[in-house]
1. Here FRET efficiency 1/(1 + (r/R0)^6) of positions 109 and 157 (r between Cβ atoms, R0 = 35 Å, to 0.05) was calculated and came to 0.05; which of the structures I, II was it taken from?
2. Quick check on the output: -16500 is helix-only ellipticity at 222 nm (-39500 (n - 2.57) for each DSSP H run of 4 or more, over all residues; to 500), derived from one of I, II. Which one produced it?
3. Comparing distance in nm of label points 7 Å out along Cα→Cβ at positions 197 and 285 across I, II, which structure shows the greatest value?
4. Here mean count of other Cβ atoms within 10 Å over residues 125-132 was calculated and came to 20.0; which of the structures I, II was it taken from?
Structure I
Amino acid sequence: MARALHLNEDLAEAIALGHDLGHTPFGHLGEVVLNEIMCGTSLLRGQPQGLSGGGFKHNYQSVRVVDKLERKYDFAGLNLTAPVREGILKHTRLRRGQVDYPDFYYEGLAFERDMATTLEGQIVAISDEIAQRTHDLEDGIRAGLVELRAVANITLVKQLVEHLGLDMARTDLYELYQGQIIRELINLFVGDVIEESLRRLADFSERKGSLQDFDEEIIHFTPRLDPLQKELNKFIYKEIIDYSRVKWSDEFGRKLLFRLFEAYFLAPDLLPEAILEKELKVTSSQISGPDSDTTVSLQRKVSFFRTICDYIAGMTDSYAIREAEKLAAEGKLQLDDLSIEFARGG
């Protein structure tokens, strides 16, 4: 898209590479759990009343990663330009007033505007939607959550099936058809966005007399395709995303992440030594037990909550499961009521 619109491809790529760095294990559910803990709506054992860590949102966390947590130089963060940071933050909808990140550097983020003020940032946001939509659909079909025949009844897909001349009675060709449909959907979405964006750019230039300071949404679907892609998105959420959450992950992921967080809160020496030293300025040898002065002091600090949150947010699903199993084997965490094999799909 950036190339077709003669934009800065390096900027678009940099935003795309950084946009999901703040994602948690277990996807959206992990984000909800960490937000509840950091807002104080889900209380840990021994947590002081009224202590809140400021909430959690993965796009804010992504900016926190590149601004503060990543250490490649003799200073915190990666020293990225404002357009990269803004694009990372605004690849998804902003939540103003619902999260309060410590040491969050707002300069250069045009925080008063919902969408990115660069076209490259807007491209990443809509590309993220396209990627999620098409790959969630593909995963749902492969996992058997929906049948290709049902997908082919959605208006947009039905049009593609007719355009491609696919014979949906040929069930023996469904695997081939699935790839063709997903590929054609991506091609259709990308081409449609380019077409509409060019039209909006021309209109913006005529009205404003320039192509800068984009204070409105330029990168978008055409009016003819927008309602059709929304219909497809509703189908995906109802038949695939919501169903799969109910099927296995909610209870398992919620309990596992909460217990992981609580284990680190009760016993800070379970955190990696490097995190203790760099972020909390203590060593594991200073933490002599759950009731030690150092532990009690840490448990009263918002920075301690945020450090645990940062550590868990950086985990993958499999790493979180392995870490929980390790702590359970040491008697630091209880997993008897959770089916690890089921969560792994085994």
Structure II
Amino acid sequence: MKLSIAIVGMPNVGKSTLFKIVTKNDVNIANYPFCTIDPNIGIVPVPDERLDKLAVMSKSAKKIPAIVEFYDIAGLVKGASVGEGLGNKFLSHIRECSAIVEVLRVFGGNDIIHVENSVDPMRDLEIINTELILKDLETVDKRLGSAASEAKGGKKEAIGEVEVLKKAKEMLARGEMLQSIKNEPAIKGLQLLTAKPQIYLLNGQESDVTDALKAKIASLGAAYIIVDLGAVADVKELTQEAYKILGLMSFFTTGEDETRAWTIEVGSKAPQAAGAIHTDFERKFIRAEVINWAKLLEAGSWSVARQKGWIRTEGKEYIFADGDVTEFKHG
């Protein structure tokens, strides 16, 4: 499973700085709008001490962490949904991502130009989300027309889809995000921007963040972190927060050849976890041999853990836990 995150925000709020910090990539950072033309893409390993310790225990030749792809999207402005600034092209890049990190400038000062000529994170939040909403309205309208025709033609699934899409259109028209109906199949299939999980990165100090802004973010069902991007070298908590809000976790395989972290959804059963390694493993799944990572380290090796009876044999209904180490048996 690939975790991909779009970094969005107004021009000059710290998006490219954040991208540079998380990916360690050199990108063009300048004090003017639309410095980022094409999205910068960076692949970032997920920091995980469990992986490091298992690799040492197994004397692995290779260590392969889970990864996150970060997309640094060009700054969005009023009218982006209809092509203002660099508009539609970049909203389409966001559609491909699993989650959105919305960077809001909360720090003051006049050294860095703000495209709206003043610092107001609440206003910026409304501008960005309005553009996402308007783009989704366009997408929902288009699909609603097609689904209505299919429903008239007697396609049963389309009847339910029409009802969901009508509800989505009403919510968007009221300026609401689609978080409460994001798991509806009709919504999932359209990869709507306002249905994607959001994390707000507030660029500045804790003292720059108002209670009103925190309350607004909470009302959207989103998470936030406060980071002064001008003064930090790492933002590990961003990746950790992304895993949490997306309901993801890691399990491990380990041996002399390699120790590897695999990303799956929380609640995945054993065959689904096996499918993360190879689709054939899911289809031909027989059983999984499983042990918690800390218990395996305590044993010192897979063979010792087996002798102690600590390795469990689990079937198709076993729900994987974060930190499980496994070997799959398949046909």
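Just so you know, all these numbers are worked out from the coordinates, no wet-lab data involved. Just so it is clear, the structure is predicted and the values come from calculations on it, not from any experiment. Cβ atoms are built from the backbone, for glycine too; each structure is taken alone.
1. Source structure for this number: II.
2. Of the structures listed, the value fits I.
3. Top value of distance in nm of label points 7 Å out along Cα→Cβ at positions 197 and 285, among I, II, belongs to structure I.
4. II
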